[in-house]
1. Taking relative contact order in percent (Cα under 8 Å, 6 or more apart) from the coordinates of each of I, II, which one would give 40?
2. Going by Kirkwood radius over Cα pairs in Å, for residues 23-70 alone, which of structures I, II comes out largest?
3. Among the shown structures I, II, from which was the value -26000 of helix-only ellipticity at 222 nm (-39500 (n - 2.57) for each DSSP H run of 4 or more, over all residues; to 500) calculated?
4. Assign the value 3.6, calculated as distance in nm of label points 7 Å out along Cα→Cβ at positions 15 and 55, to the correct structure from I, II.
5. Assign the value 1.8, calculated as distance in nm of label points 7 Å out along Cα→Cβ at positions 63 and 79, to the correct structure from I, II.
6. Percent of Cα pairs over 18 Å apart, for residues 47-94 alone was computed and gave 28; which structure, I, II, did it come from?
7. For which of I, II does mean count of other Cβ atoms within 10 Å over residues 39-46, calculated from the coordinates, equal 19.1?
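Derivation of every value follows stated rules applied to the coordinates shown; laboratory data play no part. Here the structure is a predicted model, which is why all the values come from computation and not from measurement. Cβ atoms are built from the backbone, for glycine too; each structure is taken alone.
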Structure I
């Protein structure tokens, strides 16, 4: 049993879902978005659900439109003007994963069949809040 727990712990992403801007959250941001967090994003929250069949990653942070444009380009996201989806999996129960704010945000998404990944980004321009979800299926 101890061996199984150690194996599971070693394969998990390091994060702190309750405190923003921790070193592990900033590192996750930088790995995901291929950009330094310092000077580009604040209030970085991160949560990884890796114990399910389809690992899912959730980010919330504050950033300028320039950073959002970088992420949109990085993942080939397309603006969705028809739907205001709330994500595909039950969202984490944290105050920073804000359904009401998402429904008032610009929605971008892309499904990468080759990587078997779905990327969804919500950006609320007025508050500069971004919520980003990645699902690997």
Structure II
């Protein structure tokens, strides 16, 4: 929790998390622009990539955690942490979860960064070949 962390450590973690989120967001922008040739399609894909996970988390996963069967609680919480790990919500949620979930959130965001980098590289290579 944020109350257990000294202020200087909180500020440093938020600063580094912000830079990490910006880097992953830049990779996502690169991946979307590599795969979409038309501006309108690029806009729609960007909306899905940036706001889709947060919308799914708030609209679907919150309700499933609240009203769903208890046997799926661990899997739903893992999906919720994956949603929280996206660049738009990473910084705000990082200090509100326990330390084991912090590592999982960072791992999910790192995996999203690697996937965006690979998809973007493949998309740009495809444009150069054609």
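1. Working: I: 21; II: 40.
Derived from the structure labelled II.
2. Top value of Kirkwood radius over Cα pairs in Å, for residues 23-70 alone, among I, II, belongs to structure II.
3. Considering all the candidates, the number was obtained from II.
4. Working through the options, I get structure II.
5. Clearly, the read-out refers to I.
6. II
7. Matching structure: I.
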